[in-house]
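What follows is a set of structures to go through.
We did not get these values from a lab; they are worked out from the coordinates using the rules stated. This one's a predicted model, so the numbers in the text were calculated from it and none came from an experiment. Cβ atoms are built from the backbone, for glycine too; each structure is taken alone.
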Structure 1
């Protein structure tokens, strides 16, 4: 052939011959002869000493594996030094092209499993893992946490334990780090080392997290996630429903269980059919009707709180407490007991406007990664997969 083609990753390379075999395309390539600088004495030379054939794996062509047989030229200097020519498409002593190495690193992150990436690129899983570890080493060993962080646990099932803790930036919604466990001492030690700038911590209503944050940081502002304290009201309604429906006939008991969402949904958002079921069941029990009215009172407080000052929110929260105490409903009394224990953190959620909703999305992505890979044995691999997947989320896997 003896012509030059501007192929991605092989620019300025001379393709001397191309053969098509059963499972691959073979290219015999070389570089143009030109003057090179001697690495020892710095003189220019274009005297050729000899040639070496180097086999290099490259990216696929038309869904076929591609192999390069590179006729590498070695130069001779007047000082006696022999050295290889500069090659823009392959590093020294490498058997894979630069483009191939770039793609395998991205695919090691984006692919479901290392085995899947290896099958696509025609290599072994161990080679993909080695490239993946090169990216892992690029992650910072120590981080400096920002002003506002969000923390939450998730189930990972790795060699570090069943549960791990994820830490994210509450402003930019980016995952920052993952701790090997959710123990109080681990969280406290980590925050003491990296949390000098942290002022706000968003979390669910976990007393262990709260204790660790208070011990590690200097008077932090703890913000309770809205979803987690709203659940206590819905749990109270469910507790009342389960109690009263045991006295109903079989049909109503089963139907009430299937239609329980109408008791949780805001009344003004109900459809005509849903409103019919709601009226049917709350009219069958005075206690259930009372529980639904308390839930609606709480929902009203929640809606109005978004438009009012924190002092007004606090006053109306106390009004809700008094209304529950007047009814003496055991399920709701238990719920407001939790509210009183976390009242400062609940009010902070309206004062600062932070929530953990985005962190639930990161956790869901992490669980999908784990499920697709049929689990991760090594915590370090799983941690790196989560963090790197976010780093490369906008990078395509079709490179070359």
Structure 2
């Protein structure tokens, strides 16, 4: 197939296609620019004298669904000024200096790196090497990312297992109001978080976080004791952990069959009572009847759930009543004399101010946990990241551009 005329192809506007054919598995396009006078980059005089021509092979995007290579016949001009004699290549819009891929090809890779599964997947789509793709990502990613200069008034802090840059855990800072990630820190150390908050957290007034003493100390020291909101999932799980410890202790006293069956049906103790099926309800009542201790533990869990659901309904105006009901739950736990639950309410008392703030401000870390799940998927698809900076940019760019549905053929 011969294309001996101009056609509208992305990235080739203004170029003359001299010939085209398929060879060696590539669709080859031979292109050149029209000869025009150029300004000498050295002496700034205009010249039209051509010194020589060179053919440059350039990798390009697929055209007509086929791998494409451009053969660019580029001119080298010579300055006509006798005192200068500078030789230089003509200006072009197809390839940068010292590059073997077209500008259009590199732009397409940049777009695909955001939505692509991993670097190897993108490399296969563009018929290039993963090393080239990673190098391109490092070149363009920083300019594509909108960095957070100042944190908003409300932020959320959480950790996740990233295994990048020699650290097992990383810290994510997000905006729970606008529901978007803001920054990822290289580790979960107090000093790292404190340094970042001191530099970017002048506007922060409310911080949503899990019940980490390290995070709490960093926030208080860096921001001057802002309002700290304990995430609801993290303080609620202490009650469920207490029930789990009781169940494990009690089931070890059962016969072999009931011990194994109780373990398999453990979900019936944590599922909402009104959502249980008839079969699940039967097993729940069976094991509650088999152990008075397990029955008391389940009743305490349900008493906590009643307080929690009531607190959500009363918030944010009924904080006094919420606190009174919480104290009643404390008394109920003390009366039961169950050490597992008594230990849990000690944690509640230590974090009571932050727990009450969760109902006063109606904020939680649910969105951040969703971000962490997506981050784990990105990490798993890539079989992990060694370099933290690359991992950080990959995650933040994914969330920044995830609503832009662009794929390149």
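Of the structures labelled 1, 2, which one yields -0.52, -0.64, -1.23 when log10 I(q)/I(0) by the Debye sum over Cα atoms at q = 0.15, 0.17, 0.26 Å⁻¹, for residues 245-316 alone is computed from its coordinates? Matching structure: 2. Here FRET efficiency 1/(1 + (r/R0)^6) of positions 13 and 365 (r between Cβ atoms, R0 = 35 Å, to 0.05) was derived from just one of the structures 1, 2, and that gives 0.30; the source is 1.
Source structure of the calculated read-out (distance in nm of label points 7 Å out along Cα→Cβ at positions 69 and 165, 4.1) within 1, 2: 2.
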